[in-house]
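Multiple structures are listed underneath, in C-alpha cells.
Please treat every number below as a calculation from the coordinates, not as lab data. Remember, it's a predicted structure, so these values are computed and weren't measured experimentally. Cβ atoms are built from the backbone, for glycine too; each structure is taken alone.
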Structure P
Amino acid sequence: MILETTVDKLIPLVDSANRITARNSTLAALSNILITVSSGILTIRATNLSLGIELEMPVKSDKDGIVAIDGKILAEFLNTLPRNSKIKIVAEHTTMSVVTEKNRTTIKVHPHDDFPTLPVVSGVEVSIPKNEFIRGVKMTAFSAAMSDIKPEISSVYVFAEKNTLLFAATDSFRLAEKKEVLHKPADFSPVIIPYKNINEIARVIEGMSGDLKVTMGENQISFAAPHVYVTSRIISGSFPDYKQIIPKSFATEAVVLKQDILNVLKSANIFSDKFNQITFNVSPSKKNLECLSKNTDVGEFSGTLDGALTGDDVSISVNQRYFMDCLALIPQDSICIGMNGSNRPIVIRGVSDASFTYLLMPMNR
C-alpha cells in the first residue's frame, strides 16, 4: 500500500477512528484501526462492537492495500507533525512507514483478517438535517446517567412527533428535552442510543454538509452521508415516561438574567457542601430572590438577584453543578425558573423558548 496526502487531511479521520477503538479489550483487533486504499480512495474503519465508523477521502495512490495498525500510536504521531506537511505512507509485510519531508518513522502493523466488519443496517430509513441532530444531542446528552447500570438512562432517547424531532436524556436527578422542528415529518419508532455513542456520532458528522440518511434496524442504527458511515447499537427497553413529570404550570416563577445567576452560582459553589447543595429563597411578596450556600468547614454565602418574580413564596434546594450545566446551552440572555413548592422539581427554560426544557429535582435539606 502506497498513498500520499497531507497531515491536516489525514488527522481528522485518524482521530475520529481512534476515539472509538476499544482499550483493554480481550479482542486485540479492536484497539486497531483498519486502513484500506483502493482506486485512489482511502478508507479508515474502527469499531468497539457497540459503535463503528467508516470514513473515506480521496488520496494519491500508487498501490492499493489494506493494513491494521494501533490507532493510538498513529494518532499521537500524526498530531506531532506540522499540519501543512505532505505525508507518504508505505505499508509492507509487518510494518508501515510514515514519511514527511523531515522525518521518517516505522510503525508495526497487525493482522487484518480478523478485523470486524461493520453491520449493514436495514430497516426504516429517514432523512434528518445534520445541524438539528447535532444540536439535539448537545442539548440533552449531558443529562444522561454516566453509569451503565441502567442502560436505558445512560442514553439519549430520540423520537418524532409529526414534524418535530425530540431528544431527551435523564439520570433520574435531572432531565433535558430538546425539540427541533423539521421541514417535513419524520416517521420512525423511538430509539434509545447510548450517550457515549451518540456524542461520537455528533462529533464525527459535525464537519460534513447536507442531511443524514438514518436507517433504524431491530438492534442497530446507522448514519450515512458522503464519505461517512457510522453504526451504533440500540438499547432495548423502555425510556422513562418523562412527560408526565414536566409541570404544565407553576405556582412560582422567576425571570432573571442568565449572567447574573451564573455569577451568583459561581460564588455559591465556593461555600457549598460536598453535595453541591444551594438554596433559593424566592419571595415575590417581598420582591426578593436570594441564593444561599453553607459549608461548616469553609463558611457560608448569601447573594441576592434582581428579577421578575410572580406567585407564591418558596424555598428550594438544588444541586449547584446540575443547575449550572444547562446555562451554557441556553442562548437567551434571560432564563425563566418555574417552581411548584419546595419538594417538586424546578424547570429552567430560556425566556420565550419552548424548544428546550431542563428539569431539576430538589434536594432534601
Structure Q
Amino acid sequence: MKRYAQALAYIFARAQRNQLIEQIQYLQTENRILRARLPERIQTTPAERAALLKFGKPLGPAIRHLISIVHPRTFARWKAEERDGGARRRASKKDGANKGGRPRKSQLIRDLVVRMARENDWGLTRIAAEIGQLHIGRVGRTTVRNILNEHGVDRGPGRSAVTWDEFIARHAKTLWACDFLTVRTWTMRGRLDLYLLVFIHVASRRVFVSPASANPDGAWVEQQARNFTMHVEETALDCSIVVHDRDAKFTRAFDGILNETGAVSKKLPPCSPNLNAYAERFVQTLKHECINHFIVFGERNLDHLVAEFVDYYHTARPHQGIGNATPIQSRDGPSSGPVRCESRLGGVLKHYYRAA
C-alpha cells in the first residue's frame, strides 16, 4: 500500500511540474506574438529595468531562453551597470552639477535616500521626513522621487514584497525548521520502518533529533514537541517560529505545545520542499554521511548512530552556511604540532586536528 502511495505522490508531483512547464511554454508563445506586433525596439524606464533585474537575476543563465523585451546581452549589460553601483551615472551628474539651476543635493543625502528606499517600504514623504530628522539638509517629495528615478529604484507598491530568502534572513536567529526522517531497519520480526523527528536552528545550524519510533502516533509526536521545547530552554536558543510541512503526523496538539512556549507553528504550502530546505538538507546529510553506510538493526542501533553523528555534526564538521565553523564552538586548538585524525563509527566519520 505504501508503494502505491509513493507512486501516486510521484505522479502528482510530476503532473504539477509538467503543468508549470506547459504554462511557461504558453506564456513564451504569447510573448513572441505580442512582441512581433510591437516596435522593433522598446525603451524601458529605470524603474522597469530595476524590476526586470530583480526578478531576472535569480534565474541565472535560464534568462536567455525567457527574455524577449530586450536582447540577453542588453540584460547582461544592465547587471554589469548595477554591480558598479551606478558610478558612471553619478560621475556624469557631478560633472554637470554647476551648469545652473537649483544646486544638487549632497552625495550623502542622495545615498541615504536610495538606501532608505531599498531597505524599507517607505513612501516619498516618510523618506523626506527621515532625512530631515538627521539634520543634514531638507528634501521634499519631488527631490526624493527624482533621486530614486535617477538611480533606477522602483517606487511601486510591491517593491519591498518580502521574498522567502528575506524572511529566512530576518528570522534566522529565532527560526526552527522540522521534518520527519524514515529509516528502513531490520529486526527479529523482519523489515521495519523507523521514524525520527528532526529540528534545526537556522542561524546556528544546531539540531535536535528525537529517539526513533516505529509508531509515530499523535502521543509520540506531542512528546517530541515537549522534548524539543525543553531542549530549547537548556541550550538558551531562541524559538519564535517553527516551520514544517503538512504531514498528518503534525497534529493540532503538536502546534499547541509549541504555542504554549510562545512559538508560532507555521505550516508550509503543499508540494513545497524547497521552503523547508534547511531541514531537508540535514536529513540528506544524515543519511548520506552516516546511515547509508550501515545496515541498521532496530531502534537502539539507529539511536546510537544518530547520537554519534549529531555530536560529530555539532563539534567537528565544518558548515559552509556559517563560515565553515561548527555549530558548537570548541576551544581553539594549537596552530602547530602533528596532525591527528579522530574517527567514529568505524571510520565512517573522521575529523582532523592538531595535537598539542
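Have a look at P, Q and say which one yields 1.9 for distance in nm of label points 7 Å out along Cα→Cβ at positions 270 and 294, as calculated. It must be structure P, since only it matches.
In terms of mean count of other Cβ atoms within 10 Å over residues 166-173, the structure with the greatest value among P, Q is P.
Can you say which of P, Q returns 0.40 when FRET efficiency 1/(1 + (r/R0)^6) of positions 126 and 342 (r between Cβ atoms, R0 = 41 Å, to 0.05) is computed? Clearly, the read-out refers to P.
For which of the structures P, Q does the calculation of P(r) over Cα pairs in 20 Å bins from 0, in percent return 20, 41, 32, 7, 0? Answer for the origin of the read-out: Q. Identify the structure, out of P, Q, from whose coordinates helix-only ellipticity at 222 nm (-39500 (n - 2.57) for each DSSP H run of 4 or more, over all residues; to 500) was calculated to give -15000. Going through each structure in turn, the value belongs to Q. When FRET efficiency 1/(1 + (r/R0)^6) of positions 262 and 318 (r between Cβ atoms, R0 = 25 Å, to 0.05) is computed for each of P, Q, which one produces 0.95? Of the options listed, only P reproduces it.
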